[in-house]
Structure I
Amino acid sequence: MDHDKMKTISRKMNIYMGVAMSLTLSLVGSISSGHFTIKGYIISFIISTVISIMIGFVIPISEICAGACRNHDIERHSLKGRLIESLISDVVYTPLLTLLMVVFNIAMVVKNSGGNAQIPFLPMFLHSLLICFPVGYVLIFIMQPVLLKYVFKKEGIDIGRPGDRD
């Protein structure tokens, strides 16, 4: 597969995964905080999506995953490969997104309380991370192959041929 086609696929996957992850993790985070509002969810979703996409353009997740699979002699997109790739993606995205969203949510609660709310950062961050990390992992594990198949099809690539996905 040529370099330009690979870059196009990578960009589309970055955007689709960013939206899918943000949609779900913003909902999980908002609900688990105990302060769910539609407005808060939408704002969290938008911020999370922008951050996710920015991370994806800065950090070459696909290349990192490919290297990890190569280094451990694991076939990419096999079950073992997907487990490792999902973990790498989750480790890169989820802690950073969780951190930023917790900071945002604390700022919103403090602002809405007129500065009277005292929310301890570390317990809220750890609580959110303990919830979002496994949810993010499962989401990545399920959504990545589905979205990859969709993007390949949209790009006119037959994913049944060996070598098309490497």
Structure II
Amino acid sequence: MGMHTLIIGRNGLPRRAVMEKIFAGLPKGLRICGFHTLKEAADGEGRAPIRICPLGTVRGAGDDLLGWCRSRKCQALPGVFERWLPVLREKGDLMVLDEIGSMESVAPAFMEEILRLLDGDMPVLAYVRDQDTPFLRRVRAHERALGFELEKLGPEKTAELALESVRHALEVRK
């Protein structure tokens, strides 16, 4: 059985830099599936758009607006996550979920698909927010997942340990 790798942290930590270090250390030629989220600059009302994007893009035609954050409170748009279910069902060598947070609570099917991935054999690398929701607690406590706390370990050690975990999961799966 494969092991999944979770990087756990709050908003404002250098998650993107840690993920990039992990990607740089992975074997070439892997089929990597998944998504990443992008928080944009706040508008005049202080609302920052949150977008879900295909891996490897900064912003493009494949983006979807998930909702907005204002004063650390997020408002998700119902139905957007469901459009991304096919991405979670792709087959590959590694599934990347960058990031999983409280906004998913409006999307039961999306949450169930993430839990299905964690029950499965394709290695998962995910950034999971440290928020206290039933879904996020289930993800962080999953028996097949190994979590690394970014704030506690720091970016360098987190990237090193997470990369080792992902490499191990890829080897076990061969």
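Nothing in this text is a laboratory measurement; each read-out follows from the coordinates by a stated rule. Owing to the predicted nature of the structure, the values given are computational and were not obtained by experimental measurement. Cβ atoms are built from the backbone, for glycine too; each structure is taken alone.
Supply the structure label, taken from I, II, corresponding to relative contact order in percent (Cα under 8 Å, 6 or more apart) with the calculated value 30. Corresponding structure: I.
Comparing distance in nm of label points 7 Å out along Cα→Cβ at positions 65 and 97 across structures I, II, the highest value is found for II. Where does the value 0.40 come from, among I, II, when FRET efficiency 1/(1 + (r/R0)^6) of positions 49 and 113 (r between Cβ atoms, R0 = 25 Å, to 0.05) is the thing being computed? That value comes from structure I. If Cα Rg over 2.2 N^0.38 Å, for residues 41-128 alone is calculated from each of I, II, which structure is the one that comes out at 1.42? Derived from I, not from the others.
Of the structures labelled I, II, which one yields -28000 when helix-only ellipticity at 222 nm (-39500 (n - 2.57) for each DSSP H run of 4 or more, over all residues; to 500) is computed from its coordinates? The value was obtained from structure I.
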